[in-house]
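Bear in mind that the values in this text are calculations on the coordinates, not laboratory data. What you see is a predicted model, and the numbers here were worked out from it, not measured in a lab. Cβ atoms are built from the backbone, for glycine too; each structure is taken alone.
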Structure 1
Amino acid sequence: MKNLFSNIKGDAFGGITAGIVALPLALAFGVSSGLGPSAGLYGAIFISFFAALLGGTNTQISGPTAPMTAVSMVVIAGIIAVNDGDVSKALPIILTVFLLGGLFQVGLGVLGLGKYIKYIPYPVVSGFMTAIGVIILVTQILPAIGYYPKEDMPYVESFKPQAEEIILENILKEEAGEGILVLENFTETVARAGNTTQEDILKESKTLAANDASGVLGTLKVLPQALRNIIWLEFILALATIFIIYGFKRITTAIPSTLVALLVVSGVAFAFNLDYRPIEEIPSGLPIPNFGIFTEFSFNNISPYLLAALTLALLGSIDSLLTSVVADNMTKTKHQPNKELIGQGIGNSIAAIFGGIPGAGATIRTVVNIKSGGKTKLSGMIAGIMLLIILLALGPVASKIPAAVLAGILITVGIGVMDYKGLKAIPSLPRDMKIGPLKVSSEVIIMLVVLVLSSIWNLVYAVGIGMIIASLMFMKKIGDLTAERSDVKSLKEEAWKDEIDFPENLKEEVFIKHLKGPLFFGSTSDFQALAKQIPETASTVIMRLGRMQYMDQSGLYAMEDMLQDLKKKNVEVLFVGLLEQPRYMMERIDIIPDFIPEEHIFDSFKKCVKWIKINLKDKY
């Protein structure tokens, strides 16, 4: 506790500054997610406070981030669509998924998996981060020009026939569930359909229109229509925000340019009473827990989103630990990765209960905190308290912020979050694989696959596919390298130092095989060719296994098949230098002693030669 208050002045200044920097981003990420600005603010308050209090990085400032918001956006849109576009009906399910994500994150920390996050390949992370930038940038074009698909009545009207079909389909499903659907008599169906109002059809049409125009592809599809209906005031406000964010940085970086843009553009719009569109109203007072998470819990409602919750946990972990590394480099300290995951998970879980969107350690906010004097956990806790004070004191004022201003802020976030380092490296990466006649870089392929699939399809599946491709390519490379070093060569072509004095008269009868490196699924095909390469004259094979440290199940069965083939040909096999792990594997399925008795296993090549001289005769 003493350490917590050892730098109270620096922590207070760092936390207050980081909280102010976090404010516009929290509001913007909340709007972008689809749950509104208050959800972003609640997430920033609770995650910042509890991740700092219970985490393993002293100077970390946490809250909603671009990657976490992009995944949350997909989850939220999907759940709202399933619940007929009714946000209040979907909210408990959405928050339960976020709560599960936080609990999964705690689980990752408890299991000690924090140190393994670093093994996620860079091309996967690079493609994902660039896709996040593309998604945020493209999806904010519509609010930046004042176009909202649900309010474009000609566009909404085009979905009326589809809306009527869905409403009728739902009536038939209800009747089937109640056991009153009878082919001979559709009286009840007609009655229920007659009770459907124009408002019901319009509501369903708006939901369909919003879904159709969502995401990167949806935005690009309606963009020509949006440009024809551009609201110039909204566009000017967004453009002015972007201009100030980039322009003010050239004057000074001491004051956050995002905050300056928010205050200046919002102030001008409000002062001149311009006819702009404000953000959703931010509720005044303390955040209230959403008990619907517990009272309306249903595993059937949640089960389709378990993978999404796990993705949020993994992404939040990667995002936070990367920021922790940045903080370590700046403060010359060492973070505790597993403790950090537990703190972040608890922060995300509590934020979900209070209606906040999930987040992670935020690099820019953490850097601002350190540069402003923050040194202990107190700084992150103060940042959370600062945002709570802003919510309580300035909630009604914040509700007057133009929606276009937050769209402008997010456009700059989208541009900034892209991995330009990875994109610039594309021409110079080695072309290590062939697709038809073309030579391409495997790392570029992985990055582009993740980038394209994340942008136009599904963030969750894209990362999974990227990981699988990266793993397969890595395994192929390792297999190729192992196979190269593990060539089957006769004694005449290659001899180790202790084989030079091997009896000349027995060289026709004895074939020596050197196994270098692991025998695993990547190298089994070359190993299986051994039996075909043994000369007809050889009656004995010496397998030198002192450099074969590891054998997996594929390698084990490849060894068994080869030994069976040799036994059929009456070829005797001797093992030299067999190590502990391969011996254990071969003993499990009785290769030892069924194929290789103990007396055929030697510690040294010298002992093996001694046995050969006694037991083998010169035939050729």
Structure 2
Amino acid sequence: MQQLEQTLKAALGAAIKNIFDVEVASPQLALQPTRKEFAGQFTLVTFPFTKTLGKGPEQIGQAIGDWLVANEPLVSGYNVVKGFLNLEIADSAWLEVFEQLRQTPAGTPVETGGPQNVVVEYSSPNTNKPLHLGHLRNNFLGYSVAEILQATGATVTKANLVNDRGIHICKSMLAYQQYGHGETPQSAGIKGDHLAGKYYVLFEKHYREQVRQLEAEGVLPDVAKRQAPMMLEAQDMLRAWEANDEEVVSLWKQMNGWVYEGFDETYKNIGVDFDKYYYESGTYLLGKERVGEGLQKGVFFKKEDGSVWVDLKEEGLDEKLLLRADGTSVYITQDLGTAELKFQDFHYDLSVYVIADEQNYHMQVLKAVLKKLGKPYADAIYHLSYGMVDLPSGKMKSREGTVVDADELVREVVEAAKQATLEKGKTEGLSEDELTQLYHMLGLGALKYYLLKVDPKKRMLFNPEESVKLEGDTGPFVQYSHARIAAILRKAAEMGIPTDADTSTITTLPASAREMVQELGRYQSVVQEAGRTFSPAVVGQFAYDIARAYNRFYTEVKIFTEPNETHRAFYVALSAQAGKAIKASLGLLGIQVPERM
């Protein structure tokens, strides 16, 4: 496809040179897909050339079109709509593109010349609560970006920084210590991450009651929040943890162990994985060393209370706390340590942080602090900032227990996918085990596709009912298209029709087959764009475009009743390439495809 575009640009350049005696460089000849309501496959916008060529946009288009039809076999026709020259490409050229696709089908690695050694950090859960809907967007986005970058030829490490220490963890521990009465995941009959989350919510409930009581006694709200007994006890527990208090550390290990078992179960269920785990408890001390280094260099400073700060006013970021007055660390402290450990481990030339846009300021500070410390990897840091996920009912809040639990949501979409599939009667001939796998595949595909088809930078509204529909721009629609193709290929095999038959004698193509080849030819450029922009949404749109184009092709062309044997073999071969494209593109989103449905 890229070769076809290059040939077409060369022909356009030759046309302009011959007609107007003006040299136009290839990058200036920007081609775009022709709009569906007009004939043609590629469009050249002629408005930018009016001054250089001294003619009106329509005159320019008409002259170039006439020259191309007369002199370039690649172009079979054209039409001009105002300043748009729509070019119709000869079927012989599309058949050449198809043969190239057979040599390098979708899924073949795409070299881009971009970063070659990449670390993608995503998930980054806190061990005081289970994963929720927001975490799902993070996990799916991080996993998909890692897969896309890997498809561009990069060596990619998937990293997970677990926030396993800090005041928020101590809140859950303190509430469990006071109200848990020895409860365990086994005795409670719930996952360990859910058990920890239960006590985080319980802490907030009692803490708010204490704050209200203090305010009723005349204490100012800000002071009440700081002086509430439970907050003071949580801060004492954090200091005890950093002092390696045996009892506190034992409780911390026990509760975190429960949480990790719960996380592992969720990760496996949603189909994401990691190559390397980092833990805040193992990185914050190195971060403290870097804070000490900054003090020695004079790039950080101490306030009268002993807290350590950095002045980033010149960077437009104000002053930032790096170490509390009592010596305990903050988020940025451990981030300094983690960035260094990742560089030591992998010597990355790109380190992607998949973190919600609520942390934009924090990530700007991290990069600025590393630059002040003179770290060579500061410029390699890239914040993949994504918008939060809202529900029809509004924003989620962990501390109030109003989040949408990830495990529960997965169960719901799997059940919804099951009901949608049963209503359509798409389960014939499948065993109970196969049906269970199918419903999970469709439910998870629906969820992932819905969360990934939106540009990462955009805040989004999640509607579970819309996500599982079998029609429209949904994961199940694209998955069903693959199952349809798989069924066609099975029937073709039974009839002895190969997918690698010689189609060199074909001279003409139905319009839907021409469109299908053009869509399939975009795979490499789609992967390149997705890797450059860190946007799985580009891949999702491609998968949907392929599925939609194939369904038009399937409706227009009667594959198995086609009387011409060569054409019939071509239609089967084209179906095979479409199946590969859907499987490869959905695979980059972390979505599996069914063979039967």
Structure 3
Amino acid sequence: MKYILVIFIFVTLSTKAQVSIKIDATAEKKAISPYLYGRNNSLTTDPGKVLDINWTMLKDAGVTFFRESGGNNCTKYNWRKKLSSHPDWYNNVYANDWDVAAKALKANMPSAQGMWAFQLLGKVAKTNQANFADWNYNNSQWWEGVNQNLAGNGTPNPTGAKAKIEGDINQYLENWPADSTVAILDHWFKDLALDKNQLLYWNMDNEVEIWNGTHDDVMPVQISAEEFMQKYFEVAKKARAKFPTIKLVGPVTANEWQWYNWSKAINADGKTYPWLEYFIKRVAEEQKSSGIKLLDVLDIHFYPSSNKIDEVVQYHRVFFDRNYVYPEANGVKVVNGGYDNSLNKEYIFGRVNDWLDKYLGANHGVKLGLTESGVNITDPSAMAVWYGSTLGEFMKNEVEVFTPWSWSTGMWETLHLFSRYNKSFSIKSSSSDETLVSAYPSINATQDSMTVVLINRSSTSAKTTSLSFDNFVLTGKSASSLALKSLPTTETFVSHSQNALNKGTVSINNNAISLTLPAMSITSIQLVGKLGQYSAVLGTLTEPENTVKVFPNPCNNEFTVDAGTEKFKQLELMDEAGRQIYTQFIADGDTIIKVNQKLKSGTYLLKLSNDKTVIVKKILAL
């Protein structure tokens, strides 16, 4: 009796350890945005440092999208004087030449997309002559008072968050109406002859919900959500008028709390609205009344705080997974009005899509973007897994733009692996253990090449994994694989030819693949084949039932094949065991083939083939 019990436990644990993944080449096919492979702050605004940019690294890693506005430093950017006020450093004003960066991008990576920002605050830098003398104060060292408003002749407070005397904004800032902010389009596209098609996307400022913190020199008390919407509408309309194909990207929310909350509750129409729902509602109303499209990409930021690796590698689930309980859920608790502590499932992009459909209609055309993010871990393999998992979820859910703000070891390698080897369209996959092991498959436009990215999020266990394929027949007996695992703490990515990818092969047996995924790893498998159903008996392809017509079926010895437009060279009949019992060569051009063959009662396989196509049909003989 004890012996039987031991065997039962062993079988149970072995079965549990196996992860089964199914991939369907024709289901949920969605175009993958090339702009998922983006970064922040890759370029320079210093004319003297353009030559220092590592263009080889950027190109080889596959960066396709450059968000270069500078975050908080974009809000008071003066493109005419090429100056910006830095809110995180006393509001001091420094040289900041976006023209340099935009021209460098055009010259060195003309196929990449660049994104800068419009200013909506209403004030921008005018001079650096009123800066706080930070060098004289403490040799320009960081201290907790760097956020004090000291530019404009302020007096520092050595112990407090606020200056003893606030600086005078009129000494270093000037007014900046909507006409001034959108006039950069004329400057760039007329004066500098930059390419509009490389500069389609424009952020609508940055983290507007917290201006009373980041830009409290101008806005010590936050304006209402509706006052901001009016600023947004004015700039959006003027930008669209100058540049009809522009992609307006907003509202650029700061973090999870600000996804749902303005500084004060938003009350309208007898209801309390979460911030992003209100934003979408107002955009829909203004679009309807004006006839002008005012939003192309809904953009958020995300800065979670956990330093636990097993939590961080699940953050990809925050965006679309309606069942994921987010440990740091906070702002979402007000989504229904009030504060409901039982609410802990974010699915923020899922909610956004629901709101977009509700207010703008099913065919609204608004995409999604995450233009800043950062996580609180340093382990390179875990960083790679978090970044890869987020890329994977964004691939299969049609997110348009992804540009992490923080960039750590492990991310260059992941970016290169995804951007270089992934195909153009995401397709459906399912895993028996989605929490720890996910597959992110992609297929090319001609549907004869596929890449499957497998991610093991377990920090302790390798995972034995099997892959099966529906509607796709693999070619060959093996396939190439590339893996990222056990990454060192120093940066390993140098170029396409010098990196940490572990090259290998996987075996293909009966149109399936089995392999072991190392703990905390990413594995990419490159496959070739063609659409169709695999026949285990024939080891080949069967096409959908309506491709070729066979009649009568069931038959009495005689039947006719109508091949439609396909011209086959050979017809074969096999029994259910795959034994060939009849062969007929088809005359060139014949698409109606008659077969007269004495058959025993049973099931047969009809195989039609030419140099490119193999089709298998079942025939019943009476």
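Taking distance in nm of label points 7 Å out along Cα→Cβ at positions 74 and 130 as the quantity of interest, name the structure among 1, 2, 3 where it is greatest. Write out the running numbers ahead of the final one.
Values: 1: 1.7; 2: 5.7; 3: 2.5.
Answer by largest value of distance in nm of label points 7 Å out along Cα→Cβ at positions 74 and 130: 2.
Suppose helix-only ellipticity at 222 nm (-39500 (n - 2.57) for each DSSP H run of 4 or more, over all residues; to 500) works out to -18500; of 1, 2, 3, which structure was it derived from? Comparing all candidates, it corresponds to 2.
Can you say which of 1, 2, 3 returns 54, 32, 20 when semi-axes √(5λ) of the Cα gyration tensor in Å is computed? Traced to structure 2. Have a look at 1, 2, 3 and say which one yields 1.58 for Cα Rg over 2.2 N^0.38 Å, for residues 290-553 alone, as calculated. The structure behind it is 1. Sorting 1, 2, 3 by Kirkwood radius over Cα pairs in Å, for residues 26-249 alone from high to low puts 2 first, with the largest value.
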